[in-house]
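Each structure below is given as structure tokens.
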Structure 1
């Protein structure tokens, strides 16, 4: 279930009212994607049901490297690691003592978070809209061009052209809000930052190719 919740984010925060003030969301998105090579920081992830009631809250750390590599670690309320090494996605659930390995392209085929990691134009897959500025954040909306997509809308917020929030609304009206903290653009990461070695004694499940 936890992995499925993360996939909702990948296939990706309460809905925030945006002011009508002109913003620079598109400029922030364009600048961020042009300049980002690596990314590091902390996050708080909040999930809401279709009635806008909070159903879950989690927090942890993240590291990303373009193209196609990330380490997303939940620290609270449970420990779980998701590591993409460019070829495979590894999911380690400490409580279950289990590791699952999936082909990366198969696991993240329709993952909005991958728009931060792939070096390609977003116009092909998304309709981009500048949503204006609210409380110092510049928002941009991304709606999938394909009706069969698992997500209804993705919103990104930038503060001084640094990614500050991500909001995902899925096909059932459920919302996932990610608040990013202590973000660092293009830090030097260890060479093995995205290498994953299953801990001793855990079960390893490998998905079919």
Structure 2
């Protein structure tokens, strides 16, 4: 299963220039099996995404990109999230209490919104974006090094805000799933690997 785990849709991410229809169309063209919508501090698209996923028969998993006091964290499997910035550890604990899954996104990107060295301090984080489409390769390689050191899941994600970015980097999982619950269960249970769009398909990689 190939899934882009970090996408921004224009309804609730005001810095995005893509709508859900464009996301699904391009994802299908590239051979993806599902997409994740992780808008900035919003899960407002959940109801519409659920309806649209049924209409087009394509899995859409809605999570959130939450801006903690130490940096951005993507999360799935929670019904609500804080309406203000709180400590990353507290948010991670909330996600785990709900049985969810959470990832440090672009931890070393140069926008000062990543966990950076806090990756070593937090506990209970599940994964690290080792390939983020908005981060440079030096930042991504640093993220990969920390991911391996800490024994966390390696995640690939486009962080797309434009059509050109959709599916640039994605995550490989061993089994196809169609529900959010099964997606989270597989993320927790199975190995994940990042994959890179090569122009005609995906290269699943361990290093880059």
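Values quoted throughout were computed directly from the atomic coordinates according to the rules given, and no laboratory measurement underlies them. On a predicted model such as this, the values are computed, not experimentally measured, just so you know. Cβ atoms are built from the backbone, for glycine too; each structure is taken alone.
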Structure responsible for 2.2, with distance in nm of label points 7 Å out along Cα→Cβ at positions 101 and 165 calculated and labels 1, 2 on offer: 2
Structure responsible for 35, 34, 27, with Cα extents along the principal axes in Å, for residues 85-180 alone calculated and labels 1, 2 on offer: 2
Among 1, 2, structure where Cα extents along the principal axes in Å as derived comes to 55, 39, 32: 1
Answer label among 1, 2 for the case where helix-only ellipticity at 222 nm (-39500 (n - 2.57) for each DSSP H run of 4 or more, over all residues; to 500), calculated from the coordinates, equals -8000: 2
